[in-house]
Structure P
Amino acid sequence: MAAISKTMQDAFNEQIKNEVYSAHLYLAMSAWFEAKELPGFAKWMRAQYIEELTHANKMFDYVVDRDGLVTVPAIAQPPAEFASALDIYEKTLEHERHVTELINNLYRKAAAENDYESMTYLQWFLNEQVEEEKNALHIVEQLKAIGNMQGLLIMLDGHMDKRSASLSV
C-alpha cells in the first residue's frame, strides 16, 4: 500500500478533529440529560460519545498505517444548553447529516486523488452514517409523537438506557 498523500493526510486529520468534536458534542448532551434526571438519554449520548471517539481512533490508525502524520488540533467547545430532549435529537440529526456530508467530501477527495485504499476504507464510514441518521431520525419522531407527555418521556428514557457501547482503539 502506498503512503498517504499530503492532501489525504490533511483531509483525514480534519475529519479526526470533526469526529472528536462530535464526541464532545454528545458528551455535552449527555451532561444536559444528567442534569435533567434523564439517565437513559444520558447513557445513550454517552454511548454516542464513545462511538465518535472510536471513529476518530480508527481514522488515526488508518493515517498512521498509511505512513502519514496525525496532527491533533484544538477542538471547539460544544454548546451546553438545550431547550428539550427533542431539541437535542433534532440537533443530533442535523449534526449527523453534516458529518455525512463531511465523509462524502472526504470520499470525493480520495476519488480525485485516485486513492483507492482510502475510498475502500471510507465505505465503512459511509454505511455507518446511514445508521447514525436513521437512529437519530427515529428518536426525533418518537419524541415528536410524545409531545409534552412527561410520563411517556420517562418511559422512553427507560428504553434509551438499553444502549451500550465500548471504546475500541
Structure Q
Amino acid sequence: MRISELSSETGVPVATIKFYLREKLLHDGVRTAATQAQYDQTHVARLRLIRALLGPGGLSVAAAHQVIRAIEEPPESFHELLGIAATAVAGPSLEDAVRALDEAGFQLPDGALDVYRNHMQQIAQFEIDNLPTDSAAAAVRYVVLGTVLIEPLILALRRLAEAEASARRFG
C-alpha cells in the first residue's frame, strides 16, 4: 500500500507518518521510486504501537525508541525484554508513593501493604502466565499496552469494589 493508504487504514496523518519515518520509529517501506514506497501490515502494526506509546502511554519519542529498539533487537531473555518495556512506561516508584503518603500524613492501616502486595502478585502472575512469547514485538506490546490500558481498568474495578463494600457496610 502507498503512504496515503497506510494513513487511511490507520487514521494517522501522512505528515505524522513521515515524522515517524524520519525519527526511525517506523521502519522504511520498500522503495518503488525515488519518492515512493510500499507499506504493509507490519507498518500498520508498528503505527498502532507507536500511537499507543506516544498517546495513552505518554512516552517521549526517546522512550518509544527504547521500546522499539528492544523489539527490533531483543535481549537474550524475555525477563530482560519485559524489564525494558515496563521501565519505559513506569510511573512513580513504590518509594515515591510511600513518601507521598508520609508527606500527606496519610496512615495506611496495619497490614495494608501486605494485602495490596499479595493481590498485585496474583494479578502479575496471571498477566505473566498469559504473556505471548511467540515474538518480542508481541511480548513488548502486551506489557506496554497492558500497563498503559489495564492500570486504569484495575483502578476503575477498585472504585467499583469500594462502592459495593461501602454499600454493604453503610447501607
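Readers should treat all values here as calculations from the given coordinates under stated rules, not as data from a laboratory. Just so we're clear, the structure is a prediction, and the values are computed from it rather than from any experiment. Cβ atoms are built from the backbone, for glycine too; each structure is taken alone.
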Practice task
Out of P, Q, choose the structure whose coordinates give FRET efficiency 1/(1 + (r/R0)^6) of positions 69 and 117 (r between Cβ atoms, R0 = 30 Å, to 0.05) equal to 0.95 when calculated.
Solution key: P
Practice task
Please state which of the structures P, Q yields -26500 when helix-only ellipticity at 222 nm (-39500 (n - 2.57) for each DSSP H run of 4 or more, over all residues; to 500) is computed from it.
Solution key: P
Exercise for the section: Output the label of whichever structure in P, Q has the greatest value of mean count of other Cβ atoms within 10 Å over residues 85-92. Expected result: P
Completion exercise
Cα extents along the principal axes in Å, for residues 61-124 alone, calculated, reads 45, 27, 14; among P, Q the input was structure Q
Practice task
Given a value of 11.9 for mean count of other Cβ atoms within 10 Å over residues 77-84, point me to the structure among P, Q it was derived from.
Solution key: P
Completion exercise
Computing distance in nm of label points 7 Å out along Cα→Cβ at positions 5 and 29 for each of P, Q, the value 3.4 comes from structure P
Exercise for the section: Could you figure out which one of P, Q the value 60 for percent of Cα pairs over 21 Å apart was computed from? Expected result: Q
Completion exercise
When relative contact order in percent (Cα under 8 Å, 6 or more apart) is calculated for structures P, Q, the one with the largest value is P
Completion exercise
Calculated from one of P, Q, mean count of other Cβ atoms within 10 Å over residues 37-44 reads 15.6, and the structure in question is Q
